[in-house]
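Asks: Next up, some structures in structure tokens.
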Structure 1
Amino acid sequence: MKTLRWSELDEAGRAAALARPAQRSDAALQAAVRAIVDDVRARGWDGLAAHAIRLDGEAPRRVEIAPIAAAARRTLAPEQVAAIELAARNVRAFHEGSLPAERAVETMPGLVVRKVWRPIDRIGLYIPGGRTPLFSTLLMLALPARAAGVGDIVAVTPPRPDGGLDPVIALAAGLCGIDAIWTAGGAQAIAALAFGAGAIPRVAKICGPGNAFVAEAKTYVASLPGGPAIDMPAGPSELLVIADASADPAMVAADLLSQAEHDASAQVLLVTSSLAFARAAEAEIRARAATLPRAATAQAALAHARILIAADFDETIAIANAYAPEHLSLAVADPEPLLPLVRNAGAVFAGGLAAETFGDYLAGSSHVLPTDGAARAWSGVSVHTFLKAMSVQTVTPEAAHRIAGPAAVLARLEGLEAHARAADARALPLPAREGPGVGPGGAGRNTESENALRAPTPSPSLPGRGVERGSGS
């Protein structure tokens, strides 16, 4: 690990200190992925099966979940089953509690614009598998989708090295209400989800992390005409820890190593204003890394790890926002004052007890998060990932009469005469009404409506719709 003083670095040095490891995608990988995707798109099931046999060792199969999940319950220890069920409950509770409310705003009297939400009809989930089947990722994807109301979930995962579906994946799938999973992995599985292959239907959106081939395939299919949406850009895992002198060096070291063991390309950074703490944490990291079962992977990741010495808390936050980490840990005595200052992070773990591992498995939020700085503009997977928002406008006759003229003016400013005439068609005279201010020659005249553009008047709320008042302009 390199230790650097932030104040001593010039602009280029700071950029180098925050640079991610070289991306795993290169021209050769891109070409290989595109060849696979194009072949599956053209040949469907035959193309999928050919690549699956070549790369996975077997053709894809649709595996029924129920019998394998039942066997898993018999073979796993009770505490293992209980832990998976606890994780599922927490993830389900968080995402069901995160559903957005429909809103209605009366932007001016008689003109109401609503935002309503609808689930995506069919989504595809890619669950990393093979030697390390990530059943937790299935929970983190499928349960938010179910909370959103998605009815049709198509899940794929690579087969085990000895073939078939991992029992723990099946158990997690059963908890998510998934009846079957296709044993297919890699770029060929992404292509099958994107364009359909045999009995695997095409989906509207693909979610889930994977290796470099999967990440490149997702990006490629999303760029093609008629291709699906994807959840977010994906890359190696990363963690930035901000620590003060009150933090426990051993605990911070454990958190950093939990990410370093993911992948040789994973990146971990420690930012602190205390040089003494930095030295203590580095000593703990070196001592603990050697004892890990995945020590070689962790050591490879630590080769491009950084310890950055900041002048003060403001500078630590500035560094974190510039890096935009997938995971940000605030290992400080009082994290609350820092939270409003954090702008760019996939997930934040506030306080020394908020372990990133908790977020990976059972806190409730999804662990599928933006990497490679994408947290500057992207969010992690949530119930919103599986929803679409639509706007709905309703207009009373009085409001139509009131806004038709201004709408036509705006349309003609842009040279769109047909738009203007569509507005003009709604500028119908209002029926005469009895009452003060309506006299001879006043039929159809609505002084209140005409004045509304200049000084809108209050109007009653629409019952049961949570109508908000707009500016009236």
Structure 2
Amino acid sequence: MSKTNTIRPFGWQDKLGYAMGDMGCGFSFQLVSTFMLLFYQQYIGVDPAHYAIIIIIAKLFDAVNDVVIGNLVDTKRIGKKSKYMPWIILGGLTLVLFNILLFVPVKNFPEIGKDLWCLVTYCLWSIAYTMVNVPYGSLHSVITDKPNERTSLSTFRSIGAALPAIVIMIVLPRIVYDKVENPVTGVVDEILKGETLLPVALVMSVFSFATLWGTTKLVKERVQRDTSGENVTGMKAFFSAFRSFFTNRAMVGATIATVASVALFNSTMALNNMVFQYFFKDTGKVGIAMIGSYAPMIIFMAIVGKVTAKFGKKNVIVTTMFVGAVAGIISLFVPMTPDMTGMIIYILCLMGLNLGNAAFQISVWAIVADCIEVSYRKTGKSEEGSLYALYSFFRKLAQGIGQAVVSWGLVAIGFVKGENAVQAADFGDKVKDLYFVVLAVGSLIAFLAMKFIYNISKEDEKAFAEKIEEIA
């Protein structure tokens, strides 16, 4: 592995540009992960049980989608100067189109038409998102090969991901919800104004493409892989990457932890909205909860580089995840009332849970880059795109699992679909408990995976920096 000498040194432009890339992905992903379930179940009227099946089918489709695009990124250059940037631009333009189509209000379609529209547009959106996210994620391992610089990239990527989430959780509830008096109970409920999500999707798409374009202008690829003798393409390249992925213990451990984190943390944000909609009956304060729950992550962003350099990424993550898992279990038994006092207790519980997830969320991209480095040093093959595509597939499968778990959970607690539907009197309590259950389970699974499977130690990380031994 060698570096070119004509490119400017790694610096703030790379950090800012890489953060903008996840902002671009985030303006689309956060909108979809937060409001797609609510849009189709509360406004369009898709049955929650049908929605769970739709999401699972769509994510199985991603099994082919991610691998095909990952292999294309590795083997087909569509630009002369860069392996990844042209793919990001092409994918970004496609993402604008399907991000908008996903929120077209098809509430007058027959039931089968609603289901098919949801399935087809979500699959097309997944293709577009993969065309952006796989080359963008693969960039991490070729911007720099220094562990401390990779950690800083991971930190800035987390910042880039957090900003769209905060904007969407603070601003959008004030736009997409209305307070309406329930004609049956006389209670004022929060109702989703589904028709507003189409113009919102248009605006978010513009922001998404603009920030992705910024990434292509600020980030530089410095690490050149020695690929002499490497000629495998097509299915041979896929099976080679597949074997590299599953014989890499660190990658397997990090992937299991990621699946737990994404499925039962990141993909369940719709439940948080529903807690404020049905338990606290005040969606305008969703943003306060979001800021509070992000507090541990903001703290870790300031210190993660120094802490992981001193103790190693695995040690820091395992310790904080243990704290988060314990906090999640305790949260299930903490009494809460649907008033400001209960809201403060709720936010404190979320902070405890997110403490465990914060270090992992910030460091995960550096961890994935380390896992890809392990594979390269072991096999000598430049498989960044394919390896990242496999990892991305499991991330996106986790998104589907998370949304399916939410849908099945809502069925179990008696959710009534459709616009202006009347929920049972105790539905707010049940949805709050459901949210804490999935968060606690996610924390526990992620802790076990990082503790007992992931095996890149602090000493291994030093070896990457020193380049004096190969990691097997």
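Asks: One of 1, 2 was used to calculate helix-only ellipticity at 222 nm (-39500 (n - 2.57) for each DSSP H run of 4 or more, over all residues; to 500), giving -12500; which?
Replies: On the way: 1: -12500; 2: -25500.
Label of the originating structure: 1.
Asks: Using the calculated result 4.5 for distance in nm of label points 7 Å out along Cα→Cβ at positions 19 and 115, pick out the matching structure from 1, 2.
Replies: Numbers: 1: 4.0; 2: 4.5.
Only one of 1, 2 returns 4.5 for distance in nm of label points 7 Å out along Cα→Cβ at positions 19 and 115, namely 2.
Asks: When mean count of other Cβ atoms within 10 Å over residues 27-34 is compared over structures 1, 2, which one is greatest? Walk me through the numbers before you get to the answer.
Replies: On the way: 1: 14.4; 2: 24.2.
Once mean count of other Cβ atoms within 10 Å over residues 27-34 is worked out for each structure, 2 has the highest.
Asks: Comparing distance in nm of label points 7 Å out along Cα→Cβ at positions 267 and 299 across 1, 2, which structure shows the greatest value?
Replies: Working: 1: 2.3; 2: 3.0.
Max of distance in nm of label points 7 Å out along Cα→Cβ at positions 267 and 299: 2.
Asks: Looking at relative contact order in percent (Cα under 8 Å, 6 or more apart), point out which structure of 1, 2 has the largest value. Intermediate values should be presented prior to the final figure.
Replies: Numbers: 1: 20; 2: 29.
Top value of relative contact order in percent (Cα under 8 Å, 6 or more apart), among 1, 2, belongs to structure 2.
Asks: Here's something else I'd like to know. If P(r) over Cα pairs in 10 Å bins from 0, in percent, for residues 355-394 alone computes to 29, 48, 20, 4, which of 1, 2 did it come from?
Replies: 2
Asks: Also: Quick one: Rg and Dmax of the Cα atoms in Å came out at 27.9, 96 when computed from one of 1, 2, so which one is it?
Replies: Details: 1: 27.9, 96; 2: 21.9, 74.
Clearly, the read-out refers to 1.
Asks: So, one more: Given a value of 0.10 for FRET efficiency 1/(1 + (r/R0)^6) of positions 75 and 379 (r between Cβ atoms, R0 = 25 Å, to 0.05), point me to the structure among 1, 2 it was derived from.
Replies: This value belongs to structure 1.
Bear in mind that the values in this text are calculations on the coordinates, not laboratory data. Treat the numbers as computed from the prediction; the structure is a model and nothing was measured. Cβ atoms are built from the backbone, for glycine too; each structure is taken alone.
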